[in-house]
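Since every read-out is calculated from the coordinates, none of them should be taken as a lab result. Quick caveat: nothing in here was measured; it's all calculated off a predicted structure. Cβ atoms are built from the backbone, for glycine too; each structure is taken alone.
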Structure P
Amino acid sequence: MTYNDALRLQATLNSIGVQTDQDFEYLVIDGASKDQTANVVLEFQSTRPVVFISEPDRGLYDAMNKGLALAKGDYVLFLNAGDLLSDIASVTRLNQALRDECIDAVFADVVVSDVSRGKRLKVAHDVSLIHRGLPSSHQALVLRRVDCLKFPFDRGLRLAADFDMGLRIYNAGRRNWVYSPKPFSLVTAGGLSDVRRWDARLECLRVVFKSGTLRQKMFGCFYQFKMINIDFVAQFTRRVIGDERFNRLTSSRWNR
C-alpha cells in the first residue's frame, strides 16, 4: 500500500525482490499517486510479475481490502511503502512455517528503525493477550486470506482496523497463531499510530468493546488506560526535558 511515496516504495520492492524464495505474489495498491510511483513499479515489473492498481481510495484500510480482493495465495502479508523484509531469507522462513496447513497465522518480533535513535526490537506478546492489541505489528503478521476476506478491514476505523480484523479472526476460533523466533520485517517509527498514540489507544478500546469477549473488554480496558497514563508521563517528561535528553534517557532500547 502506498501513496506519493515512490522512494520508500522502491526500497520496499527491492527488499522483496532479493528474497531467495520467490514463491509468492506481488501486489502494489496505490492511491493514485502524483509522484514517480508508477515509474518505480513499471521498472520493477521488468524483472518481477507485479499486480499494480493506481486509483483513488478511502484510505489505507480501503487499499488493504482491495489488495485482499486481488490476492490469490493462501496467506497474506501487508507492507506499507518504506516497510522492509529484514533479510533475504525472510520469505523462506515464512514458507517453511506455513507448510503446516493447521496454522492460522504466523507472527514475529519486528525491527523498528528511527532516524535519530537507530534500531530496536519490538518484542511480540503472546496471542492469548490479544486484548492488548495484535501480538505484533501487521507488517510482522501473516494471516489466512480466506479469514481476512471473511473479516475485512473496517473502513470506519482509522488506526486500529488491523487489530479489529485480527481480533475477529481469533474470536471466530482461528487460534493457531505461531510465533516465529526471528524477525522477518523492519518498519520505520513515526507512523500514524505512533504520532496519534492516544487516538490509537482509544480506537483499540473501541475495537475491544465492538469485537471482544467480556473478558477481553475487561482486561483490554485496564491495559489501554494503563498505557495511556504511561504515554502521558512520557510525553510530559519529553516536553519538560526536551527531545534530546529524553532520547538519551531512553536510548538503552536502541542500537545506534
Structure Q
Amino acid sequence: MSRYPIPESVKGQPWSDILWEDVLQYTQSLDQFSAVPKQGIIVDIGGNIGCAAILFHLHYQAKIFSVEAIKETYRSLEKNCEPYPDIIPIHTAIGEFEGQMQLYRYPLAPGLGGLEASRRHILVVLWKQAFQNISLNKLVDILLLPFRILGLILWMFFCIFIVLLRFKQEVPLQTLSTLFAHYIHDEPISVLKIDIEGHELSALRGLKGADWSRIQTIIMEVHPQNLAEVTSLLQQHQFSIQSIEKGVITLEDAPKVLVANRL
C-alpha cells in the first residue's frame, strides 16, 4: 500500500507519530490477510485522536464509525476528523454490559487515555520503550549517546509526572450490539477494529447473536492475558485467525495485533 503521510490535522499532537505508525501496521495487515472492499463500513473501537479512522477512510474510501471513551480524547477525535464527513465520531466506552465505566485520564499524555494498569507498570513500559529505541549501529549514534542519555533521564522524570497526575473519569458504557443497532442497523461491517487497552475481551463478549455474522474481518490489539480466550471466542463464532504479529511496541509483554476473517 502507499505510505500515507501523517495528516496536518493530527501532526504534532501527543503520541501522534506512534499512533500513526500503529495504524499503518493495521492497514498493511488488512491488505495482506483480508480482502477489504472499497466504500464499505468500518467500526473503529478505540478511536483515540482519529489516526485509524482517517487512514481507513483514505485507504478504503470507507464510512467509519469511530468510538472513543475518554472525553478529552474524544474532543480531539471530533476536531481531527471534522474535514472527513464520512467519519462519524461516537463518545462511549464499549464492554460486555450497558451502564457506566471508570477509566483513567492522563492530562500530560492524552494518547494513554484509558490505561488502568498500576502506575509502576505504566512507568516501566514507557521507560523500556524509550531505552529500546536507542541505537548504536552508526558512529553518529555513538557520538550522540551522551545527549540521548540526558534526554532519557529527562523523559524518565516526565513519565513520573504523567502517571502521578492521572485521574479517573466516569464514561457511558454500551455493548457492540447496542452500538450496531443505534448507528449501523442491518448493514454488513467490512472491518471491526478494536484497540482498547486490555478491554478487548469484554468488547467481544458484548456482541450478541446474529451481529457476529455481520462482520467480515476483525483486527484487534490483544493483550497476552486475553489471547487464549479471544482466539477461542473468535473461532467459536466462525472466524479464522489469519495473523498474530508484534505491534509497534515490541516489549515481551506488549499486546499483539490479531487479524481474523469470517469463514
(message) I have 2.8 for distance in nm of label points 7 Å out along Cα→Cβ at positions 75 and 99, calculated from one of the structures P, Q. Which structure is it?
(response) Q
(request) For the read-out distance in nm of label points 7 Å out along Cα→Cβ at positions 27 and 243, a value of 3.7 was computed from one structure; give its label from P, Q. (result) P
(message) Quick check for you: by distance in nm of label points 7 Å out along Cα→Cβ at positions 91 and 179, which of P, Q is greatest?
(response) P
